[in-house]
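There are structures below to look over.
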Structure 1
Amino acid sequence: MKFTKDHEWVEVAGDVATVGITAYAAEQLGDVVFVEVPEVGKTVKQGEALAVVESVKAASDVYAPVSGEVVEANETLGDSPETVNAAPEAGGWFAKVKLNNPAELNALMDRDAYEAFLGTL
């Protein structure tokens, strides 16, 4: 699993990356009440808005940690947005993206580096 400074995570299997927000991000948001996932077929570039998550505190964009085409969206979050709080790094994923440029993963942090980054906040 790799992480961004914007608190997204990405886990790659083959050429498909599953994307979500970290437990830290979910905790900062508070109770998630609405999630808008991207449409399958949408093309995203690294750093672009991929999804939207709204909580009782704020609405936030979820940014694509990698470039590619959305091949699956977690539609269950529409009916169960609380899954993002309950399992942010598992069942609360937002989308699966077919990688255009796997080298982009090299710019992301591993878990140890991300944990160290959290210590600076």
Structure 2
Amino acid sequence: MLRAITLDDVQAIFDIFSRDEVTGSYDCYSFTENSQALDWVKNNIANYAKAGEKGFRWAITLIEAPDQLIGSCGFHCVNKNFKSFEIGYELHPDFWGKGYATQAVAAMIDYSFISFNIF
């Protein structure tokens, strides 16, 4: 399930982004302090409020545990002039290889054509 990121997600974000196996293929260094996760969450909450201008991220959760963030996904490098954007995601390693990223990206693609209003 995809939902808005909230301040309640700070610890889960820190747990994900403090792992080198996650950030090794990401465009950031591993987090070393909770304040980095708090800043990341606040930034993404602000971007979500302006969805469509620069991009935004959702929390990825399990349907049976919607309060438990297992990763995030979002749109980046939104360019309305060229009608293009990039999709990014990360998951906690405990949830790798289970099809959750595939489901999240499929939902994002559906959303981009139906609601994102970029096309």
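Only the coordinates and a few stated rules stand behind these numbers; no lab work does. Since the structure is predicted, the reported quantities are computational estimates derived from the model, not experimental observations. Cβ atoms are built from the backbone, for glycine too; each structure is taken alone.
For Cα Rg over 2.2 N^0.38 Å, the calculated result is 0.97, so let me know which of 1, 2 that is.
Working: 1: 0.97; 2: 1.02.
It was calculated from structure 1.
A value of -11000 for helix-only ellipticity at 222 nm (-39500 (n - 2.57) for each DSSP H run of 4 or more, over all residues; to 500), calculated from one of 1, 2, originates in structure 2. A value of 1.3 was computed for distance in nm of label points 7 Å out along Cα→Cβ at positions 55 and 87; which of 1, 2 is the source structure? So the calculation was done on 2.
With distance in nm of label points 7 Å out along Cα→Cβ at positions 15 and 111 computed over the structures 1, 2, the top value is the one for 1, the highest of the group.
Upon calculation of relative contact order in percent (Cα under 8 Å, 6 or more apart) from the atomic coordinates, which of the structures 1, 2 produces 31? Display every interim value, and only then the final one.
Details: 1: 31; 2: 24.
Clearly, the read-out refers to 1.
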